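Alright, structures below, take your time with them.
Computed from the coordinates by the stated procedures, all read-outs in this text should not be read as laboratory data. Please read all numbers here as calculations on a predicted model, not as lab measurements. Cβ atoms are built from the backbone, for glycine too; each structure is taken alone.
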Structure 1
């Protein structure tokens with residue numbers, strides 16, 4: 001059984017969140033066009049360490065309606081600014097083991113320079129703005145929530161009722 005995908009597709013832009021494995025060929029096919037001379041693909045994978053500590057796995061969660069809206073906004077902006085043929089961004093949620101992809105971004109454009117720039121910008125904007133959170137699970141110790149955009153440890157927010 002395949003994991004459900006929550007997605008939006010609009011004006012040459014495709015965004016999605018899923019708990020399933022990410023499929024490189026599927027996202028490449030989504031942006032393929034006879035008018036495109038370049039397709040750039042970024043695949044973000046779970047590495048086995050962070051700051052010298054052995055990582056067991058990553059866990060991602062999202063506020064899905066807002067994350068999809070933000071992802072689509074990013075893609076539409078980049079689509080226009082870089083004169084793309086198409087752009088697709090899919091982020092995996094749930095547990096992502098070592099070596100597996102947590103995000104795929106594919107961009108097609110008439111020329112390679114626009115595709116390269118657009119792909120890099122899409123990743124940076126996604127990490128900076130999309131409502132997805134990451135928990136790193138370490139071997140032999142408690143995991144840590146991290147800000148997706150900068151890898152810094154999360155901080156617990158104490159509301160007024162918890163202070164007393």
Structure 2
């Protein structure tokens with residue numbers, strides 16, 4: 001994953017954990033190593049699908065794999081990612097306003113300008129099997145005051 005981040009201007013939108021953290025997760029990777037996803041309990045993290053993978057729709061396949069393995073929730077920046085996740089049945093539950101203090105390393109506000117001036121919300125999403133192939137509605141989900149509140153809102157939606 002680290003190697004695929006090099007030269008990818010959008011790499012900052014996916015959080016990469018350290019090796020010790022990944023050691024405690026379930027990892028799913030295509031045989032070419034160009035697409036993968038991690039599962040941290042029921043949270044789906046670190047989805048990546050390099051454009052030169054041999055697997056068409058790799059992101060959606062990885063999401064389906066993670067859901068089949070127990071993945072029920074995720075969060076992401078309100079860029080192209082919620083659209084991808086919605087197709088796999090994830091619905092927005094909550095959202096948190098951008099905070100410059102927590103911007104990822106290497107975040108480029110100009111690159112993401114079309115998303116709230118380069119400061120997209122964080123969207124917290126829950127899996128709903130009846131919503132597969134749905135369309136993301138920008139701005140959906142109630143605003144929360146903290147990241148933990150967003151996680152709590154998704155867990156409440158999932159009944160956990």
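Once Cα Rg over 2.2 N^0.38 Å, for residues 30-77 alone is calculated for every structure in 1, 2, which label goes with the largest value?
When Cα Rg over 2.2 N^0.38 Å, for residues 30-77 alone is computed for each of 1, 2, structure 1 gives the biggest number.
Given a value of 16.1 for mean count of other Cβ atoms within 10 Å over residues 110-117, point me to the structure among 1, 2 it was derived from.
For mean count of other Cβ atoms within 10 Å over residues 110-117, the value 16.1 is produced by structure 1.
Where does the value -6500 come from, among 1, 2, when helix-only ellipticity at 222 nm (-39500 (n - 2.57) for each DSSP H run of 4 or more, over all residues; to 500) is the thing being computed?
Computed on structure 2.
So mean count of other Cβ atoms within 10 Å over residues 14-21, computed for just one structure, reads 12.0; which one of 1, 2 is that?
2
21 is what came out when relative contact order in percent (Cα under 8 Å, 6 or more apart) was calculated for one structure; which of 1, 2 is it?
2
Here Rg and Dmax of the Cα atoms in Å was calculated and came to 17.0, 64; which of the structures 1, 2 was it taken from?
Going label by label, the one that fits is 1.
Can you spot which of 1, 2 the value 1.8 was calculated from, given it is distance in nm of label points 7 Å out along Cα→Cβ at positions 38 and 86?
1
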